[in-house]
1. With mean count of other Cβ atoms within 10 Å over residues 152-159 as the yardstick, tell me which of 1, 2 scores highest.
2. Between structures 1, 2, where is FRET efficiency 1/(1 + (r/R0)^6) of positions 80 and 400 (r between Cβ atoms, R0 = 30 Å, to 0.05) highest?
3. For FRET efficiency 1/(1 + (r/R0)^6) of positions 160 and 312 (r between Cβ atoms, R0 = 30 Å, to 0.05), which of the structures 1, 2 scores highest?
4. Figure out for me which of the structures 1, 2 the number 0.00 belongs to, where FRET efficiency 1/(1 + (r/R0)^6) of positions 168 and 288 (r between Cβ atoms, R0 = 35 Å, to 0.05) was derived from the coordinates.
5. Can you tell which of 1, 2 yields 56, 53, 43 when Cα extents along the principal axes in Å is derived from it?
6. Taking relative contact order in percent (Cα under 8 Å, 6 or more apart) for each of 1, 2, which is largest?
7. Out of 1, 2, which structure matches 7.5 when distance in nm of label points 7 Å out along Cα→Cβ at positions 40 and 184 is calculated?
8. Rank structures 1, 2 by mean count of other Cβ atoms within 10 Å over residues 336-343 and report only the one at the top, that is, the highest.
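The numbers here are math on the coordinates, done by the rules we state, and not lab data. Here the structure is a predicted model, which is why all the values come from computation and not from measurement. Cβ atoms are built from the backbone, for glycine too; each structure is taken alone.
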Structure 1
Amino acid sequence: MALLQSNPVDVIVQKHLEKGLLGVGVAVVKDGKVVHLKTYGKGATPNNDGHYRLASITKQFTAGVIVRLVREKKFAYEDTLGKLIPDTPVAWHSVTLRQLLTHTSGIPSYTDSKKFAFVMQKPVSPDGIWQFVKDDKMDFAPGSKYNYNNTAYALLGCLIERTTKKGYYDALDSYLLRPAGMKSTGSEKRFKVVESFGENGKPSFQMNMDWPYSAGALVTTLGDMTRWDIALRGNKLFTEAEKQLMFNPDPTTVKLKEPYGFGWHPNYENGKIFSYSHTGGIPGFSTVIERAVSGTTVIVLANHEHEARGPLSNAVMEHYNPKPPAPVVEDTMPDLTAKHREMFSNLLKGKVNEADFSPEFLKQVPSTILISTSKKFAEMGELKEFVVLKSEGTTDVRRAYRVSLGDTKMTLSIVVQNGLIVGMFIR
């Protein structure tokens, strides 16, 4: 049955449902008022009160409790892991609290381990998560690189428990959820989530939710996420200085050209921060929250592992808060542009030339993942535009392209080192 297309958000969502998205909830908050809140497709509820896994959006809640504990002088951002959790491996002891928060610790992330697939359905304790990789080598010297890290946020959860003498979810409730009026957010052991689906549209693979823990295990409703956004607008939870620290990129991550705050990514338009956001992906669910500096927030909680979350969120944000068009820059490396366009065009056709990518990138994102992800974008329409928005460097190159697939415009960012793609992101 077709949706009643009573407003522009319904129209936007309908397009994605027609292209294969099975279920999603969308909320919009503008200047502190909820202007849209609705669930669609499979898993939709009459009162729009179904529970969704937040996945990595959980990290901003974990970081928020840490910020509050720093305010109470329980510890400081420059305190080391050797002081905070002394039973961790000695090789980790020089890592600071700030580096855990900003993914610059160098500690191995348990979700990157080849062993993880064999244990992810088994129960585990909070300490058992970081102990799973305690014998693995450090990925890099603390503070020297950026690498998204779930072990780091599991350690933050353990630190919260040890400091407050409460379980992680109880501490979250005391410091953030209850003051924000979020009565329907917490552990999946307390709240049952809606029916969810994997990439192939079949019931999703189930992992033991002990593992995501403070890096990704929170469940919530659309309504509670609007309450979170509204609470962040005032000073009920955080001071203005604390919010600046959380949202704005840490100086080390800026230097590393991987800007990240405490559980938030800044998004730039024409050289200025346009919004702060975070995404999440976990079996059965894909999520995003984006808070524009102008006062509009878009929340997308999909109960389907589907790449529509980004384009859908972008389209809704564009409706309520149009972005100024990014200026096209002079293309000083047209051969590289042509190579990247060919690479992207081939991905949309389900083809991967592994020679275009570094071995490290393919280890993180295998060809099969590249193809399955690109297939979702191919469903949006023909590749009509591929132009350079930003280009930095000559040997180590960072480029941003505006790509148009059908009526959808997105930004494709590519990082090249020694002629090979080492990073790629589209939003």
Structure 2
Amino acid sequence: PDIDPIDTYEVCANTESYVDLSDIDLALLEDTFNVLVSYHTTEADAQANIDPLNTDHTYTNTVEMLFARVEYSTTGCYAVHPFQLVVNPLPVANQLNDLVACDDDYDGLLEFDLSSQDSAVLGNQNPNEYAVSYFSSENEAAENINELDVVHVAFDGEVIFVRVQNLASGCFDITQFSVVVNPLPDTVVEDQVLCLNDLPLTVSADTGNPSDTYLWSTNETSSEIEITEVGSYAVTITNQYGCQSTSTFNVTESESAVIDVVETIDFSDPNNITVTVNGIGDYLYQLNDLPFQTSNVFVNVPIGYNTITIIDQNGCARITREVLVFDAPKHMTPNDDGDFDTWHIAGVQELPGTRVHIFDRYGKLLKEIGHNTSGWDGTFNGNQMPSGDYWYIAYVIKDGESFQVKGHFALKR
């Protein structure tokens, strides 16, 4: 048989000290059809075709002299070829510490330079004689496929497999390590408003983790501080992993409104209210339960008691003021339903000395009512007056001034 002469056949050591001798067949022969191959420890055994080695040969030395007997199964013709079986040692992929770092943007992903592990995985081995490469799975590392870029974006808990290969023999070893991306303290302190009429301002950066520590730009180390001056502030938080995050925020000033004047236009149609305030805030105004507005003037205001609310859009405390609008109701409905059962000037109880005369359409005086009465019930001498228009003259005393108000209203039954 035609034999491709080989002087040595190299294999890599393994933990079982095992070599599959049948793998050598293809190194000796281009065509194995009708060819029998056996391996022996002596040339005499090969010539005599006795004591062949098992194909799953256990080597005892790193260099062994073996003899291959190659024989045609059809003719019995054979040849014997000597060669050395060389068992190359495996490189050592030393056990590695995990790569640990702090996240940079709260996403659990971080860029690592995997080559930072090269020196540790090689140990005392000459880096010029070995190649170090990184993979996402042990199978890929064993097959040397899909090698990772040295600069690798890893996720927390990712396992990286490292292949250390001898450049001369091709023998390799594999180890692994994990990537740990520790979280940053999770806090953002928003810009704050210092309310001048509610000092001090308390600012909290508390993360809820008792192991976290705090360092403010004021050198305070509590989870919250009190601020009495505008300016720029910062807090740096360190968690149990040593990871830090810094939040910078600005403090500007504002204040709740102070009502200087509330001007009402009474006994008019429509009734209006104008509110004049003092303060540096950005204010919105509300009448009763209506939507807030930027204007401080309210028109078509209901008669009687109204509630004015003023809020500071910067967040300082709201204030409220009850405002009484004096005017005469346009109608009365004395049907005992609790609404407009009597007629009187709205808010008259706050106008001491005010008197009101009520007349029918012929000018007959039906009733005189004072400021401290519940009003006219729609009767005259115990008799119910019919539906229709009735007239009044109010002698009003307000803020030390006296004046008359005349008008009419409808009685509806």
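1. Comparing 1, 2, the top value of mean count of other Cβ atoms within 10 Å over residues 152-159 belongs to 1.
2. The maximum falls on structure 1.
3. The maximum falls on structure 1.
4. Among 1, 2, the structure yielding 0.00 for FRET efficiency 1/(1 + (r/R0)^6) of positions 168 and 288 (r between Cβ atoms, R0 = 35 Å, to 0.05) is 2.
5. Derived from 1, not from the others.
6. Greatest value across 1, 2: structure 1.
7. Comparing all candidates, it corresponds to 2.
8. Looking at the calculated values, the largest one is 1.
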